[in-house]
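What follows draws every value from the coordinates through simple rules; no lab data is involved. Everything numeric here is computed off the predicted structure, so don't read it as measured data. Cβ atoms are built from the backbone, for glycine too; each structure is taken alone.
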Structure P
Amino acid sequence: MISNEIKNEFEGKKIAIWGFGLEGKSTFNFIRSILQNQLITIIDDKEIYLDDINCEIKLTQDTSFDEYDLIMKSPGIVITDDHFPFDKLSSQSQIFLKYYKKQTIGITGTKGKSTTSSLLYHVLSRGYSSVFLVGNIGVPCFNIIHDLKEDSIVVFEISCHQLEYAKDSPHIGVLLNLFEEHLDHYGTFEKYCAAKENVFLHQESDDIAIINANCIDQINKAKHPLLASMDETGDIYAIENKLVNSIGTLIVDTTRVSLIGHHNYYNMAIVYAIASNYFDISNQDFLEAIATFQTLKHRLENIGVHNGIRYIDDSISTICQSTIQAITSLNDVDTVLVGGLDRGIDYDELIDFLIEKKVPHVIFMYASGERMFGLWTDRTEREAIWVKDLKDAVGLAKKITSPGKSCLLSPASASYGYFKNFEERGDVFKELVENNEI
């Protein structure tokens, strides 16, 4: 489905690919696949080696963009220059949504988007032969364009960075939730919310917006939103193991699904609503699909019992609310490990919860953990401990966690500065758990 319109986005233009990570490389390869002789400039601050005579490489992030007709920016790059030529700015998600929005389901939110997107893809794949999962999950959307058909369905896990400058919205746009996150990129919570809103803000009259009922400001900007809620107040919700939407109710056998926690049943209720209401997936097919769905790594992942202690990897947790949800979902947490990069977010809610919940052992670590430890000592005389890193935290947890209980890694903080990403943090946690010398 390579149309002349897409070729016209690039043909004859002086193109800059700004950032040469996973998406930047995908953009380069896609342009080369449709325009073999197109001149391309790659702008990055890392060494790049390409055997391509029609490619110019600039090893810098501090450059003038005035000479380019089209600037393909990678997600996560922050634009601080008010005089930046925004009329030349584009991205994979922006161009993809422009041409394929009518067959795209875009799912965003501070937390839960990977699980919800993966589950929806898994469910729809039972009834349709051409379903794709792309986006923040790790597959750039340009990678699938050559394989798209007119009846293909695209499930797009779409991050705030991918949405930031989008001028089109997917046919079905889902906003799962909004919490303080990525303030180091956006500066304010309002700007972060504004990026997320693009998942529905540019929809047309026949499009569908599913928005968390707590996102009042966003609901007011949507044309005709369906409300999803953690209680019975929405159009779509979950109560214990019951999934409910406007045209159906379904009881889930909790012994047959790997997902745990009310927040995951909320995500499941949204998937059920989309699959049954708009894609005619039967209740039986839905139940069979969720029974075979495997929980994603580092998201409340049970990594096993060692010396009588169950260890849970929730390294994906980078905000307070996800740690609160994890502890609430498990019910047997004896030790929790929190802390990482300090991005200046408000930890009062988490500290108050930990004190009220009376989690027996709280181990703080790294920079944000040190700040949380200060908040803790200001509020209670109960003992908690701050250690410098994950290795020390796991070593201590092995000594103080009660057998028959769980030790939970749910940092409520980003991993950057200490680990490459949350996946590496989770992998290191597992290695430390299995290391009998610690």
Structure Q
Amino acid sequence: MKRKTATATALVGALSLLAVGTGCGKGGDAAADDPKQLTVLSQYLKATPGGKVFHDEVEAFSKKSGIKVKVIEAGEDLDESYETSLAADKEADVVFVNLYDKTLAWTKNNATVAVNDHIEDWGLKDKAEPQALKEWTNPDGKVMGFPFAGFSWPVWYNTALLDKAGVDGIPTTTDELLAAAKKLRAAGVQPMAVGGNDWSGQKLFLQISQSYVTKQAARKLDAEGGYCASADAMKGVELFTKLRDGGVFADKAQGFTFDAMQNQYYTGKAAIMSQGSWAFSEVPEKVRKSTKLAGLPLPDGAAFGKPTVFTGFTSTGFWISPNGEKKQDAVKRFVSHFYQPEVAGRFVADASIYPAVKLDAGHRRSDDPLLNSAVNDIAGTTTDAQLPDLHIPAAANTPLVQATSLAFGPDNDAKKICAALDRAYDGVE
């Protein structure tokens, strides 16, 4: 099954109805022709470490270039804000957001501009990590934007809680994980915190369920479904139910969200969590000192040789809108500013952000031991699982979250779970 997409005309036409109902979209005066003014719609919030560095660098760029930059924060609702403003021809010139779900179709639908020529002509292609450029290139060969931030997504272990429960070392096999869960519960500690009711639980489920399949097979499952018909995928789903029923996941995980998961781990109520490098700067110091990063334990006969992690470069990048394409000189100078090693290095050092920009050892250095571990140590002890984000059709993403939430609930066996997973792809063309 192919991803369900619309033409650019259909996209703008449908969104125009929304724009009429809402008055106008976010973006304000972004349609103005002033070449000395840019509007940037940002996923980064100023109250966060990454957002603070971003705003600082925007101010520094403006002072140096004389180009006025208006930053509009949109957070989790950025994709809807942008699409609404696009329909009203008031979209921001530059969009700073991750590559995920709805944004995957933007360039194909002409909602944003392909940057193949720009990244070459502006001298930025060789400044980006090759894998980052690969991930930001769609199946039509269009580079969707300028990748900026990536991530390492390991499993976090609170070694103080493991020691308290008498767990001998970081589990590397699922049998060891089950044994550790039993000891942790006996010590009054929840084993693995997880947001079983949202995207974070979906990612953990998909990571576990691909334990016995090749990366190529995992990509096909992510894109098309077919879990019930795949013997190896079913082994992975059955492994998940074994871990669930063995008490690995925190109590009532099927009702937990990402925030609740973090709270359990950050307050020392849970000993294990699957979480990305973007959260390193938020960890309470007491928990940080006890946290060790590793991979997800594997069963006998797994398709991977080492515990798995997710690694990718889809966290955040710079997209050019149709309005921004009219201001190429200003946009070029803006994006080029953030691709400078000293600027990209600030995000590493001050905000613990995994870089998609090529940096030397000096600019990849951070005082955060967790980030340093993710950047320098994890690769030697783990292997990359297949990240599903670039392959799941947008129309299937929410139904898949619902299906994996069901999987975290007790008494749902592998057959019921695989059926729910496959139903998520109904209607995806």
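Tell me which of P, Q gives 53, 35, 25 when you compute Cα extents along the principal axes in Å, for residues 229-404 alone.
Answer by label: P.
If distance in nm of label points 7 Å out along Cα→Cβ at positions 85 and 101 is calculated from each of P, Q, which structure is the one that comes out at 1.9?
That value comes from structure Q.
Tell me which of P, Q gives 11 when you compute relative contact order in percent (Cα under 8 Å, 6 or more apart). Answer for the origin of the read-out: P. Here FRET efficiency 1/(1 + (r/R0)^6) of positions 237 and 349 (r between Cβ atoms, R0 = 35 Å, to 0.05) is compared for structures P, Q. The highest value is that of P.
Each of P, Q could give helix-only ellipticity at 222 nm (-39500 (n - 2.57) for each DSSP H run of 4 or more, over all residues; to 500), but the derived value -10000 comes from P.
Quick check on the output: 0.20 is FRET efficiency 1/(1 + (r/R0)^6) of positions 69 and 141 (r between Cβ atoms, R0 = 25 Å, to 0.05), derived from one of P, Q. Which one produced it? Derived from the structure labelled Q.
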